[in-house]
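> Several structures are given next for inspection.
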Structure I
Amino acid sequence: MSEGAVRTSSVTFVILAVVVFTLFCYTDIGLQMAVVPLFVREKLGFSSAMAGFAVSVQYLATFASRIGAGKRIDTGGPKRVVLMGLSTGVLSGLLLVAAALLVSWPLLSLLFVLAGRIALGVAESWVATAVIVWNIRRAGVSRTAQVISWNGVCSYGGIALGAPIATMIYHGVSLPILGGFAGVGLLSAVLMGVGIPLALRQPSVPPLAAGKQPSFFTVLGLVLPYGLALAAGSVGFGAISALLALYFSDQNWSGAAFALALFGLTFVLTRFVFTRQIAKHGGNSVAIVSLFVEALGLFVLAFGQSAAWADAGAALTGAGFSLVFPALGVGAVAQTGPENKGAAIGAFSVCLDIAIGISGPLLGLMIPLWGYGAVFQAAALISLVGVVLCVLLKKQTRLAR
């Protein structure tokens, strides 16, 4: 669909009709994020490090599958890849149901949890990347920032929506399938399944003309300066997603799901209110401010002495992290031609996947030695490294002009 084609209808409606699949996918992620670490540690009896790994393995799977996702989108079309991702998400939910039913065999149950998390990681890679490319080609390249921003709103809005729902189900209904961990898995499967007929109804865009495609690592080299800054900002989200629920449990605080919801809420509100600042002030400048705010939120989490302070830290972190991806993503996507947008987004997103995937287990290893405060301090310092990288990018961009 050309840019001219969307002039006859609302651009926002065109974007929302497809970005809803990102909402489904990330609501699933929010559902699982809130309860997987609790299930692994409290029900199966494994360590905090293993509980963190059970969360982070999803992002490692996203990384591994993202390498080929971009090329698959560019050559086979984004609609097909979205459908593949939604179907894999259904499988993820069913694997969690099986894990819940096998709780009497902890190791076997853990293997099913990890398999479900890996499936969700693949689903995230395919759905989130393909939705962005699908919408860029439907709405026009000039609206890339708008497309990426709406994708982020649905991503972390989905997390904010899914986390409290999962907590209610996990601690609520006692029926074998409808409640507890099995209930969360069942809802995950149903939600992704609902997206399949909706995606089939949306018009597809034709695959790009076949031609010589650059290797993944060639594209990665082009976007890497922006990807490193994105990675620095993603460690804080990795710490929150993998370890915040355990932090609340360790401190005997209630309301971990509320803190995750606050993270998602401030993320979404910041996207709505401040996305236009990227075009006004430039992506690098917005990223500098965003990473600094994220670091401040992580320091509040590190030094806060109550659940209220932890809530405030999560909210600040969400507000700061909100614009990091679109602010840096506009510059990253601009490094390639229109025929390689899928590969560029995939390569850029890999930096986020790696950072989130390794941050959970590595930071989790710090907990027995220095406690949870040190985890969030380390994440805050890495965010400040991202500020330095963005300052260097801004200077480089200015010199190139």
Structure II
Amino acid sequence: MQKTQILPESKKHLNLMHIRAFIKVAECESISKAANTLYRSQPVITRSISDLEKRLSVLLFERHIQGMRLSNYGKQILPRAKQAISELLSIADLINQTHEPIYLYNTKRLELFIKLSETYHVQTVANHFGLTQPAVSTALKTLEQGFGFPLFERTPKGLQPTKISDEISVFVRRALNELKHIDSDIAALQGEISGKVVVGALPLGRTRILPEAIVRMVSAYPKIQIVTIESPFDLLAKDLRTGDIDFILGALRSTDYASDLFGEKLLTEDLVILVRKNHPLLSQENALDNLSLSKWILPRAGSPSREQIDHYFDTIGMNPPDPVVETGDLAIIRGVLIRSDILAIVSNHQLEYEIKSGDLVKLPIYTNHTKRDIGLIYRSKCLHSPAANILMEFIKSVVQDSKQHHEFI
């Protein structure tokens, strides 16, 4: 393995101008050619590469008489570096700017913009970054001058992002998130898997699949931090599109519903009707005939699961019930079922521990037309971090092991 240490340096933010110079030198395989292309002097480009290598503590190029050749580390980070710059160039396309948006190549400025989009308050942003209020205002003014239009509206409630500002922030978040993964890419090449994985956990994936995968992951890679976010799909998809979430685990959506997201199927499950033990319907021969008289707890209206359930009732000639409770929270579902005669339709493994213990029982009714594909959802053509890739592999291994032991029906 090649020597990696150059100079010890704190893990400060990556400089986007350095990243830009790195990409151009990699493409040109020459400092002088890159300098000419970027309209910069050779010493400026040389210093940019040197500073970036010091920041990452690795050599990104092998210096030859014939030119600059990417090292293994340079090859490792080049795709992500290009992706980060590409996201920012997409902003120029969005607003019909024909020149390169150099004003965007400042990491701190972009972070201030994102934080301001979240808090709507200049002083709060200044306090967060340890800056003065005029410094934040100056950074915002620089961005607005570069764009040629205001990013926020001044209101009595604070700064409110404009519509175009919200669209711009998606690309900015993706660019910043790509930069955050570069250190992990370097570490992975050195044999160390570190960093943070953020998983959007939908109900159909978080009962057993994700917990078991997390246990395997942290046992094998103790330096990994895993964060799970439990929200409705639309909210998770929004964070997935900005790169704030690495992937989602749960019921897959159709391409019509989310055409920019890719769903990787891992398994298929039917929904089942659950009741408490000793429920009156368990002793009835024709429980199906009494479903219309029962009280129900169902997923939220408009959700894919609810649509499937409504379709199921249509197929058996029964009007879809009006639920007394609408929720996707398993703790609520479990508590309501155990304490009442209310019925629920859920995935077979969501409450598997309660089924195994006998606290909850499946009604012997075949729920046709309720199959759900469960799997991983992520952005098309995204570059996963090394840690995210490994966690997804652990998830797949959990599913495969469960299939071999016939734990999924």
Structure III
Amino acid sequence: MTDGRFRGPRAAADLRWMRGSTAVTLWALVIIGCFLQFTFGLDGAPEPRRIALIIASAASAILAIAVIPMLLRPDFRASARHPIFVALISLCVATWALALIPPFAGWGWAFLFAIAGGMLSCVVPLWWRVGVLALTLAALALGFTSAGPLPAPTDGVSAISDAASTFVVVGTLALMTVMPLSAVWVFRVVLRLEEARRMASDLAVATERLRFATDLHDIQGHHLQVIALKSELAERRLLADEPGLAADELAAIRSIAKAALEDTRAVVNNYRTVTVAVEARNAAAVLRSAGIACQANLDAPELTTPLGAVFALAIRESATNILRHSKATEASLELVRLDTGGYRLTVTNNGAGTLRATGTGIAGITERVGTWNGTVTTSRHNDTFTLVVCIPTPTEPHRSDTKR
């Protein structure tokens, strides 16, 4: 149940959604910054410097929009030396520097510069990010020097209004400086978490394989060593013209080989057979890792191992069907003992897909449950799908199943 292939499509879809939403957020930030830049900057009569600032701002906005997909690359290989990135930073720095030349052109021309500084902090090494952000904020602070003292207000209300307006604009610039880094950082954390989850899944599979290989090595290594020793003894008996003793050794070899075969079958059987408690726990864990809230409740005392294997199969198939054929956000599984002495497994999930007329999952459950005189029923109410497996008072399974 730790295999990651079932949650692969869902995880990939979640990552695509996360990448798309982050890109839309950053694009909206650039568009808003460009709008504010023009709104606050176009306050005055046209002049050569103002025309140059308008052209540079429009070009900066286009370059910033083009840079955003580079910031969201899954391999984290966006480089500050990319030509588009270099052009963006250079143009934004030139725009803000031109606005700082006295007389001060206004705070409105700093919005795209602040956003570009935040984008640059996304592609530099870890310890350089603080320096880039600090340098960007320091460059923005030069606006106070270039602007000079505020004109003397005619009354106190005007003074408060001017100070509040400046505070709001400067605070918005500082916020826009850190927003690109925060958005990209969250996206990269999500990517790392998904990679860690995939590695944990692979590690669980590798650990189980190693356990199986170790058990098989311990059993086969011991028996083969004894067989090799007995074969050598049998050869020596034959060379010494002691056929009776050689026959005893050969009989021992046959007995050891038979024991090795039985032990190997036992290892494989234990490897394939999972208790119902373990299966329920694994199914709930896999569903939760796929973003499905799952509750598991087991109250089945005196459940025999053969019967538990049947319910474990039903739980495994149900979890597989939920992951493959539904868009569930909630699921539950419950195994209880009935007053009549039998057992009932109930698995429900929302987001049920279209009911299929064909399929081997439920058919396989029905076949296995039928050997215990049990029943399998399914129902659907709105988007909630329910699977109920009932097995009456436990008895031996039909002979057709035991032969298999």
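> Taking helix-only ellipticity at 222 nm (-39500 (n - 2.57) for each DSSP H run of 4 or more, over all residues; to 500) from the coordinates of each of I, II, III, which one would give -29000?
Here the read-out was taken from I.
> If semi-axes √(5λ) of the Cα gyration tensor in Å is computed to be 72, 31, 16, which of I, II, III is the source?
This figure was derived from III.
> Where does the value 16 come from, among I, II, III, when relative contact order in percent (Cα under 8 Å, 6 or more apart) is the thing being computed?
Only one of I, II, III returns 16 for relative contact order in percent (Cα under 8 Å, 6 or more apart), namely II.
We did not get these values from a lab; they are worked out from the coordinates using the rules stated. In this text the structure is predicted, and so the values were computed from the model without any measurement.
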